[in-house]
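Alright, structures below, take your time with them.
No lab work stands behind these numbers, since they all come straight from the coordinates. Bear in mind that the values here come from a model prediction, so they are computed numbers and not experimental data. Cβ atoms are built from the backbone, for glycine too; each structure is taken alone.
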Structure 1
Amino acid sequence: MSERVPESAAGLTFTVDDGGIAEVVMARPPVNALTIAGWQAIADLLRRLGADPAVRVVILAADGRGYNAGVDIKELHNAADRHGALVAVNRACANAFAAVYECEVPVIAAVHGYCLGGGVGLAGNADVVIASDDATFALPEVDRGALGAATHLARLVPQHLMRAMVYTGRKVPAAELARFGSVLEVVPRERLRAAARAVAAEIAAKPPVAIRAAKQSLNGIDPVDVRRSYRYEQGFTFELTLAGVGDAQRAAFSTKPEGKP
């Protein structure tokens, strides 16, 4: 279920300008919930861009009402092999989050609207987060019969708030994250891409060898192994599925009308 697909078919487009700024845009209506193939496409594209010596920085943005609504729950619920689909999407998400973190150049997340579940995984592993003033962050995993991305949420909010958000699914506005320093700047929605590009231009103007070395060194001194931490969380998603909770929650979610994240 994880076959390679063209970026456009997975809801991704990208450009690279003359200054070495790459912009990857997620666009999968109605809510930017990504399929298994979509998550893997993000991983493949970011690794390819990071390995390109012409690329100096990557912006990860989105079109539509929100940044990312996480996994396409309906794809999982409707799969002929639900357990196989769950394994495939967890691997694809892990690959996408790791590709953001391990990209050889800095990744800037330009977040607008809702940033849920897997969206938090992407933003939390980014090097810089710029957000619009309508952006909110949440982990509704418990309500979906799953666990995961607390690893990445813990990079955005303090420990006790992270726990409360996991237990309740509460949404936290970008302005609050800016007070913690995890969101660099909050701007009006219409200025989001420009603000992200301004920071990207600052980075792109530096010696590329130094920036790539800085990215590697910062990852090397990180106190948390994000790959191992997220993998540990994923194990509990499998437990919830085997206990029957996962399928029940995903079935309930799949009856929701289209267009609601």
Structure 2
Amino acid sequence: MWKNLLKLNILAALCTATFADAQLFRTRDRADNLEGFDNQPFSYGFFLAANNFDYKLVLDQRYGMDGQKNLVTPKSSYSFGAGLIGKFRLHKNLDLRVEPGLQFVERELYFDTQVNDRYASGTTANLPFTPRTLTEADKHRIIKSTYVDIPVLIEVHGDRWYNSRPYAAAGVNYMMNLQSNNNSEDDNEQGVFRSTSSNFAWSAEIGLQFYFSRFKLTPGFRGTFMFNNEAVRDNDTTPPYWNAAISSAKTHTLMFVLKFE
């Protein structure tokens, strides 16, 4: 019995060693997928994205704060996007990428600003107004945005290790909001939140590129951060319950992207 058990252990050890040698030590004999793909001066593809858009708010000390309490709070949500990829080879380890896409976004702002009734007699920053009791509909603003996002990124990547390689990228974005309501004469008094249509941001991204027999798959994480203030002030005659409470609202985004080339 012990002799049979010893024989089985020796056979298992030999099989394990053979498998390890084939998988780990003899990988130099394994064929690389898409050899020469990255030597092309130009390549293209498409991407899908899952994203989380949020506002970074700076509140007005008079209308947006009650002591240490914030009167306006943002709530982010998850959404999606898609777009195209154009990549230009600059160097062995350096590429220029342009990735125009559409990002579909929905966010929420909550205005707990009923205390601003105390400014009804007017200040140097607002005209006198008749206080109103804010309903839940007045306090909540659902902000839907569709961004045409055009990032221009410089990508630095490591040397290819068989069928994968790491990369990092950074650059600037132009982001046009097609649902900004920027030119609307109505404002929050009529339930319309207005924001800027043309915006600029910077982005940073890291990920891994995997080579398959027919395509290259790139999962990555991207952060996008707006330079400019997106909030458009309400009309002068509107009570300071809404955008008067916000000094600055800038989009911050975390995105998971899947790229196919």
- Working back from 3.6 (distance in nm of label points 7 Å out along Cα→Cβ at positions 90 and 130, computed), options 1, 2, answer is structure 1
- volume of the Cα convex hull per residue in Å³ was computed and gave 113; which structure, 1, 2, did it come from? 1
- Item | At a computed -2500 (helix-only ellipticity at 222 nm (-39500 (n - 2.57) for each DSSP H run of 4 or more, over all residues; to 500)), which of 1, 2 | 2
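Computing FRET efficiency 1/(1 + (r/R0)^6) of positions 122 and 162 (r between Cβ atoms, R0 = 25 Å, to 0.05) gives 0.00 for which of 1, 2?
2
Who wins on distance in nm of label points 7 Å out along Cα→Cβ at positions 50 and 66 among 1, 2, i.e. which is largest? Provide the component values of the computation, followed by the final result.
Details: 1: 2.7; 2: 3.8.
With respect to distance in nm of label points 7 Å out along Cα→Cβ at positions 50 and 66, the highest-scoring structure among 1, 2 is 2.
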